[in-house]
Structure I
Amino acid sequence: MQIIKYILLFLVFIAISLIGKTISQKYKLRLIELEEIKNALNIFKTKIKFTYAPIGEIFDEISLEAEKSNVANLFKKAKEKLQTGSASNAWEYALENTTTNMKQEDISVLKNLSKLLGTSDLEGQISQIELTQDFLDTQIKQAEEEKQKNEKLYQKLGTIIGLGIVIMLI
């Protein structure tokens, strides 16, 4: 009977520690996604500027290059929605309907891109992409600071709370 009790206490400790680790991972994943989107927008800008490819093709290429990440899903959904609507509506739809680790303020920065996407001339679109990249730089710096501040905190907090609960249950 004692062995079962200790096994259950150990499982409680592990579960709560994993919850802390999962929460801490969100900070890391947000930073990675923001950097991936910035790189994808750089590819997008280059393709628009030099290849004059349609936006749908560019979305498709970026979704293939990003592989199986949330960023790839974002561009894939935008490509799918582009078949039934405008580029700006497709981009907003994709941002609202793709599960990411980004905060709402990150998404609102990216939504600003949709204002001129597919509706203005080449230079207008490029300048809007560059402006969005500048805003993303700010968001990336903020995400780095939050990651450094909170990642270890939540890992240790999960472990400490897990130990505390185990001690209380003993």
Structure II
Amino acid sequence: MKDIYILLTKSDTLFSKAIYKITRAEYTHASIALDRELTMLYSFGRKYRYSMLPAGFVHEDINKGVMGASDTMKCALYCIRVSDKSYRKLANRIRHMEANRESYRYNIMGIPLCMFGIAKERKCHYFCSQFVLGMLLKSGAVKKGVLGAPSLTHPSDLKRIPRARCIFEGTMAELRIEA
């Protein structure tokens, strides 16, 4: 058995503030990591700190970019114990996406559809929480139907994954000390 990690955050970017204004959700962004130190976080989001677009498959770092720029950013870290087989499938899927990153796009159209409750999966298009749940489903770490359609998943919904246990909640500065 191995552990994987889901990091939920709420930044002070305009996009995060807009999502919060609409959803009132505690967290507005989700990332996934394969190690407790969070040496490499994976998600779909902005490619550059100061610009919302372009966006796509990204590596995130708690010490750099949007996350690194804020000590007060609210965050929560969840751990899910998965089988070795699911862990390998997840790692292989991420490696495949890294090698083919130009084939993947940010699902801009998916955000308003999600807000209106319209499920629409588009090949190779993801937003952050859609990506995280999709990876968990494709690896077998989570059973289909646990949260509903990935394209309707908000970051805060990921807290409801069975077996997901919160191992940290606080600020980004506190998380950096913990990690």
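Laboratory data are not the source of any read-out in this text; all were calculated from the coordinates shown. Just so it is clear, the structure is predicted and the values come from calculations on it, not from any experiment. Cβ atoms are built from the backbone, for glycine too; each structure is taken alone.
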Compute distance in nm of label points 7 Å out along Cα→Cβ at positions 43 and 131 for each of I, II and report the one that scores greatest. I
Consider the structures I, II: one of them gives 21.2, 74 for Rg and Dmax of the Cα atoms in Å as calculated from the coordinates. Say which. I
The value -29000 for helix-only ellipticity at 222 nm (-39500 (n - 2.57) for each DSSP H run of 4 or more, over all residues; to 500) was derived from one model only; which of I, II is it? I
Comparing I, II on relative contact order in percent (Cα under 8 Å, 6 or more apart), the highest sits with I
Which structure, out of I, II, was distance in nm of label points 7 Å out along Cα→Cβ at positions 115 and 139 calculated from, if the result is 1.5? I
Quick check on the output: 1.6 is distance in nm of label points 7 Å out along Cα→Cβ at positions 107 and 123, derived from one of I, II. Which one produced it? II
